[in-house]
1. A value of 37, 25, 18 was derived for semi-axes √(5λ) of the Cα gyration tensor in Å; which structure in P, Q was it taken from?
2. Given a computed value of 0.90 for FRET efficiency 1/(1 + (r/R0)^6) of positions 65 and 233 (r between Cβ atoms, R0 = 25 Å, to 0.05), which structure among P, Q does it belong to?
3. When you work out mean count of other Cβ atoms within 10 Å over residues 81-88 for each of the structures P, Q, which one comes out largest?
4. From P, Q, which structure was distance in nm of label points 7 Å out along Cα→Cβ at positions 57 and 193 = 2.0 calculated on?
5. In terms of percent of Cα pairs over 20 Å apart, for residues 17-112 alone, which of structures P, Q is highest?
6. From which structure (P, Q) was mean count of other Cβ atoms within 10 Å over residues 209-216 calculated, if the value obtained is 13.5?
7. Hey, relative contact order in percent (Cα under 8 Å, 6 or more apart) derived from one of P, Q reads 22; which structure?
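Derivation of every value follows stated rules applied to the coordinates shown; laboratory data play no part. No experiment lies behind these values; they were computed from the predicted model shown. Cβ atoms are built from the backbone, for glycine too; each structure is taken alone.
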Structure P
Amino acid sequence: MTEERPVLVATEPNDVTADMVITHLNRLGVPVVRLNPTDIGTDLTVSARFGTCPASVTGQVRTPSRTADLQRVRAVYWRRPVWPAFEQLDGDDARFAAAQVRYGLGGTIYALQDCMWVNHPLRNAAADYKPAQLAAAHRLGLRVPPTLVTNDPDEARQFIREHGLVIHKTLRWTPYQRDGIGLTSWAEQVGTEELDDTVRVTPHLFQARVDKVADLRVLIVGRRIFAVRIDSGLLDWRKDYSELTYSVADLPDRLENALFAYLDHFDLVSGSFDLAVDCEGEAHWLELNPNGQWGWLEENTGLEMAAAFADLLAHGEAAARRN
């Protein structure tokens, strides 16, 4: 395995989307080293040296079945890795150990420069703030619905009075349980009568509702673009996948160019964009997920998304520049 340049795939064990990409990498004859940070210990070992040779970092990451020389990594596919929580340790010891893994193992892998990143986790993190997304989208000429981020209930009420139909969205999806039951939040319409002084506890995102007829999920992989129209009649299509119908969409050049420019702005090579389409066919910005799910879209449309990721990881910039 070490004589060829492998692709590192960092993800959780049951990641069907990563499995799809790895299948295509296997067909291309590209070696793959799959790892998950929570396996650190006997099932995952890292050894790295710095400042001892012309390469910026040398060493290896090893799993029970694979070994990758760090200076020979071809690409890193940073999917959905899970960091260890060390629940067997007491609180302070667990926090200490978890930090050492994140900044030791994570920091070592983050230091790899002479390889393709899809995407670098630090770039993902920088692109994952909705206020920064809104500002960048507006600067790049995308249609951004009027949006307010505030923890002032009076400001929120005034915004709703100004725009009439307003929705509330979370600023960041976060795992959440109540009485042991997993909960999530959707984009929901909100009125002034629903707001009280608890709004002051954290910032909230309020957005003028787009009078939409459909949604668009647009996946970009390198310089390849896959656009899927989602029809549902739902305000938030994620609430009920059984209500969704899919069709392959063509985007105007102006919109394609703006989305490519958006990824370039955040130094990303891939991302999943969500847009709302109004009755005149105009697309309105909603958000970017720099590491979004797309496997179910390939299954429902036949678009060769996994093959595009494998091509990008195998061939790097040559695939990224391909139109």
Structure Q
Amino acid sequence: MRLRRKRRIMRCVKKRRELKPVSNNTAAIRRDDILLMSVVRNEKIRLPYFLEYYRKLGIDHFLFVDNNSDDGSFEFLKAQPDVSVWRTETSYKRASFGLDWTNYILRKYANGHWVLTVDPDEFFIYPFCDTRPIRALADWLDGCAVRSFGTMLIDMYPQGPVEAEPYHEGQDPFEIARWFDAGNYMITKNPDYKNLWIQGGPRARVFFQDNPSKAPALNKIPLVKWDRKYVYVSSTHSLLPRGLNQVYDEWGGEKASGALLHAKLINTLGDKAREEMKRGQHYRGSGEYKAYAERLDENPVFWCDWSETYINWRQLEILGLMSKGNWA
């Protein structure tokens, strides 16, 4: 595992040459600032609300890698004073699906900081997020000597077909995608990295009903007190050193955990799936996006009799999808 970690570090340092800083405001980062890291491509429609949401949550500075967007994402981001942007026109796939870029930026700028690494369609919630900023969570984790905080990715969806209600730039996506699956999840443990592996939910039952083992993983560890020696090894599903992956309690208790509300299943998905299928830059030859593109032509409906309308984080705790642990 040490060798794997060193190789990852060497890869990301080598890949730094692919990143061109175009709006580097990192000199403004203070010692205790909480950071957010994201790799984006053609996400202009999502970015205004994404930044608004995380600013309100308490993020102090944003670190973005733009992978050759041509929809105005890059121009929008570089105009934001609390955002630093690097641009690359190189292969997302050859950069370990963006992880090499992420690991380098985190190694260079996030050492010693709490940093949240998310996609532009992922919205972090945690216990008491309606009354306490993310700084309160970070301070509590520091006080408990906890270095990483786990979440479950919860796919949100509309009541009708995704194409029925268009999403508008700057809109809260959960005005449209208000429902989620309260159950229908499978959990295993990865023997190598010791992280939990969660699958299921609406994407599994609609896109991968014939082969649920191919459904996307829903376990993520997005919030980490970063150290230069750390690396992500599979999206934000797992890290090295592998002790960072043990965000659960094996002895019958409950560690505090959060959730990422996933705003993927809205009308932007069709165009995104067709674009990524052509590019072939995603995992397993973009097989996930191929499944989306094929099934979306049939106008599937994700809502079912067991769908729940999202209310707040307490609802998710009652359902067992997140936990406040011993944080009171």
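1. Derived from the structure labelled P.
2. Q
3. Q
4. Q
5. Evaluating percent of Cα pairs over 20 Å apart, for residues 17-112 alone on every structure, the highest lands on P.
6. Only one of P, Q returns 13.5 for mean count of other Cβ atoms within 10 Å over residues 209-216, namely Q.
7. Clearly, the read-out refers to Q.
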